[in-house]
Each structure stands twice: as C-alpha cells, then as structure tokens.
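Structures incoming, each one as structure tokens.
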Structure P
Amino acid sequence: MYSLLFYLALRDAWNLGAIDPTSGTATLLEVTRVLGDMYSKGFRPRRSLMFCSWGAEEYGLVGSIEYVQEYVKVLGARVVSYLNLDVAVSGNYTIRSTASPLLVDAIIEASKMVPSAYDSPEQTVYDKWKKVRWNNVTNEPIIGNGLGSGSDYLGFDQLAGSSNFDASYTFNPADHGNLGSYPLYHTSYEVFSMVKKFVDPEFQAHRALGQFTGVLALILCETPVLPFNVNRYTSALRQTIDSFKTNDSTMFDLLRSATNDFGIAAEEFVARSKSMDVKNPYVIRAYNDQLLQLERAFLNPLGQGGAYSDMK
C-alpha cells in the first residue's frame, strides 16, 4: 500500500564512532533481525518496511539526500513515515524523541509497551517520562515538534514531505552540567570500551530503544487507519507562533488567523473520520491519502531554493 522507512541515519564516523553512528547501526541491525525472523515465520506487514543505512552523512547528508533526489516523486507519494536513528544511545537515563506532531499519539502508545532501561521491570518508557520528561501544562510527555536539519531526515522532511521521527537514549543533563551532547562526541575516545564502561554497561538502553522504535514501526505499518492526529498539528503551530519574540503584538495576526482556520478544518476532518466506514478499504485509503498530504501541503512546490527547483 505505502512504504514505511525505518532507517539508521548513517554508517560513516568522524573517528571510531562507537556511539555516532554505531549505536544506531547496532539497533537497526537488531530490529531488522527480529522483524526478519517474524517474516520467516509468516508475518507480513500491511505496509512495506524499508531498512536503510546511509553513507557520507558527516560530509553533508550526502547519501540520504542523493537517494531522496533520485526517488523524490515516488517517496512523496508513498512514504508514510521515516524513523531516524543517528546517535541512538549516548546515555542510560531516558529516551528523548522529536517528531512530526502527527506522530505524537503513536509515539505515546509505543512508549507504554516498552520497559525502561535500568529501571524496575514493570516501569515503561512512558512511566519514566512521567517522572523526568513531563509537561505539566499539557499533562503529556515532552516530545519535540519538528526535526530541523541535523541528520538524514532532512531530505525526507523538506523534499518528500513525510511525517518523521528521531529518538535517542540520553543521559541526564542536570547530572553533567547541562551538557548538550556527550563529551567524547566525534573524538578518538569514542570506542566500544567507553560505551561498555560508562554509557550502557548491560546494553539495556540499546535494547529499550530498539524495542521502542520497533513497536512504533509496527504501529505505523499495521494500523489500517493511519494513527495520525491532525489536531496535534494545530497545537504545534500555535506553540510555535507563541514562541516568536517580537515587540509588535500584531505582527503575527494573519498567521494566527490562518492557524485558527486550519484548526477548524482539522476538527471537522477528525469529526468526519468518526463516522467513517472502517470496513471499507476504499474509504480508508481515501482517508489515509488525505492524512499523507497534510505535511506535503507545507512544502514549496518549486523545491527548497533555486538549486532544487526541478525536484517537484
């Protein structure tokens, strides 16, 4: 029906790369092994799963961008979501995730199914989030909106227009002077013994992240009606506008008005979906097609700048 891409961001490293990118490579290979075993026993996903390992990421996202440029028409029509693993494990505290707002419900669902690393067996990733990554205003986990350009999701985000996700098992910044990244990032000290001794001694964080992203992939490829919540997009747009700093309170009035119109349309869309005939595959297909086009509607049809004007 559609392709779902689950991928490792890169396989090239600045030095020995035990964390960046090998933690992601190891996680990807294990998830691939498990799903391959399921396939050998008869499992067939509703949507196609594609596993990718990109080269030349550190030189400028070359491998993934070249791939998207080559197949942008097909990807723009068929990709449901892109699950990114780059620096997959840099600590053993909790999972930090960033994603399209459409994926938040599916991410929360997956987090409730997976045990948290180095915690009691009954404590899930979601339970850990309630303790350490919780938004008391929304009463939900803290999940970042939007991905930016820091890894191989860029091409899928800005050219194919899919709904994408990135996650990493991280350390507690408060325990380390509020560091933004692990201290040995891109150094020659980033070796296996460092991971084994300091980062993930029992490799529970690798396992938990693999389970979390694997479950999320299965949710996205097995659910007949795509689990995308369009109302989340309205909330994300409003939060973004509210974050802008300006001395002119009227500067974003038109943008706020457009966002309100978007919110009304989103609520009407969700209301219509509740009366949808979920036993009719053609109705489901039409609904899913509309969901897929939401992110694409925000793309510039001429491409991202003059150099890419032929890509749409």
Structure Q
Amino acid sequence: IYRHLRFAYPTYIFDDINFEIDDNGTPYWVCPVKKYNIGLFGGQTVGRVVLCNAVTGEMTDYSVDEVPTWVDKVYSAELLIDLYDYNGSLKHGFINSVLSQKDCLKTTDGYNYIALEDDVWVYTGITSVGQDNSNVGFVLMNQRTMETRYYEVSGAEEYSAMDSAKGRVQNLGYTATFPLIINISGQPTYFMALKDGAGLVKSYAMLNIEKYQNVAIGDSVLQCESNYIKLLKDNGIVEEQQPEVKETKKVKDIISKIMPVVIDGNTHMYIMLSQNDSIYDVDVSKYVDIIKYSEGMEITLEYTMDSQLNKVVGIIK
C-alpha cells in the first residue's frame, strides 16, 4: 500500500494508515497526509487524506475538511494528545511553561475511546503540570474533525481511580482497565472492568469522580450500576426519588407461547397470549408457580404496562 501511494503521490508524507469500511461495505485504506505548520518539520497536523479502495486500488484525494463522514480516524490519538499538550502548556508562552508554569495543563498518561454522534472521540483527563493525582477536567477530541470539547470536572485522576477500584477487591488480585467516563444519575463517573490474572472480566467498578471515596463493585454491569446508585443515595450525593406508581392491569387468556430466558443469572418466563401480541415477563424467583403452566393453558395475570415488556406483578389462580 505504501508503494502504491508513493507512485501516485510522491510529494506526500503519510501518517499512520488505517483500514475502514464505508457505509456500503466497501473496504478502504484511510491515509492521512502530514502537514507541517512551523518550519520544515514542526507543528505537525493533518492537511489532506487519501482514500484508497482496498479492492480496486482507486485513490481519491480529499482536503481534511472534506473527508466523508463515514471515516472515523483521520487524526491519531497520539497526535491529538500532543496538540492538546502544546495548547495547555504554552497558554502564557514558552517562558511561563518552563519557569512559573502558571495555568499550565497537560493530559494524563492514559486515554480511551468513546463513540459519540456517529464519530469516534478520544477521551483523556486533564491535570496541572505539577505532580499531583487529581484532574481539573477532561477532554473529548474528535478523530475525524479534530473538534475538542473540554469539561471542567475536578476529581480523581484515572490511575488513582484504578488503584481505588483494585483496593476494593485486593484480596482477589484483580487488575482494573483504563476507565471510561459516563453519566450516572447526573454524576460524572468512572466505569471500569476488573480482570483476573488470565485477563478475564470478573466484575465491574464505578467510582464517583468528584467524591472518589465512593466506589461500587458488581458482578454485572446492571448490578454495579444498582450498587453505585444506592451508594450515591446513601451518602446524600443524589436525592432519592419516589418510585413511579404504575397502573396495574389484569388479563385472562390462553397461553400461545411460553419461553424461559436468563437475565443476570435469574430465570424469567416470557409469555405470549392468544388474543394479543404483547410479551409478559414473569420473574420465576418471585412467581415459581409459573412453571406449572404450559402452552394451551388458561392463565390470569396482573401486570404493569411497559414499552417493550409487560412486567407481571401477580398470577391469579
């Protein structure tokens, strides 16, 4: 591929090439072209992008602002982080970045990816140049357009959060993955997986960024989220909302289809009735009598309506 590109564009200096597929399933090599803005080889960005059809070899040269929207990666994560570090450290000039370092910021050591608005964004924390273990915010950087969004959220630095999560299960010797930042009940939250020595995911952890002593662990994502929300409520970080009271309805009909499913380790029965197309969800741990029923039998259910599943709250004999 590099020789193919060199014959067609002998004056271009290409950055790292990546492989992507367009919306029609056609494979392409995405080839960013380096652009130097300072001197001969300083101030590197991306000026153009060459798309090479991986099947036919046909190439199309685009300006960086005309790249098709199906392309995910034009700017590498490393390049985006370097550019942000330049911006953060040189805010008040080069001399300040060396001597007083007033208002100088830098990215933290790790980064991760977030799919957002049909694009891939690089996520990393922002901390002061001085050696500390806290963040002053975090930044999202679009790998196609280089758009950058800064969010001011003071709290734990990613590796400190990973150590805190590992500390909750230190007897098991798990290691934590680099965290993602998510919004849980309006709270900025680190979410990470905990792996054993073989690299298998064994549990999950959520940690409040601003109040990072609040850590919740769960064997599944749903259990972890439930434990985390309960922890936030118990510590007064979020207000406990009154549960919504849903109207209970009753239906009596013949079972046309019944099927067992396992949800988070618990067995549920999904039931369809002959007179409608709705699906009724019965938690076997709460209504064990459901195992006595089969297709063709008459059943009377109490349930609350939902958009996808009607949750059964009672079986009337």
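All of the numbers you see were taken from the coordinates with simple rules; none came from a lab. Just so it is clear, the structure is predicted and the values come from calculations on it, not from any experiment. Cβ atoms are built from the backbone, for glycine too; each structure is taken alone.
Comparing structures P, Q by distance in nm of label points 7 Å out along Cα→Cβ at positions 78 and 214, which one has the largest value?
Q
Could you figure out which one of P, Q the value -13000 for helix-only ellipticity at 222 nm (-39500 (n - 2.57) for each DSSP H run of 4 or more, over all residues; to 500) was computed from?
Answer by label: P.
Taking FRET efficiency 1/(1 + (r/R0)^6) of positions 62 and 166 (r between Cβ atoms, R0 = 25 Å, to 0.05) as the quantity of interest, name the structure among P, Q where it is greatest.
Top value of FRET efficiency 1/(1 + (r/R0)^6) of positions 62 and 166 (r between Cβ atoms, R0 = 25 Å, to 0.05) goes to structure P.
Supply the structure label, taken from P, Q, corresponding to relative contact order in percent (Cα under 8 Å, 6 or more apart) with the calculated value 7.
The correct label is Q.
Which one of P, Q has Rg and Dmax of the Cα atoms in Å, as calculated from the coordinates, equal to 26.9, 84?
Q
Any idea which of P, Q comes out highest on distance in nm of label points 7 Å out along Cα→Cβ at positions 198 and 238?
Structure P comes out on top.
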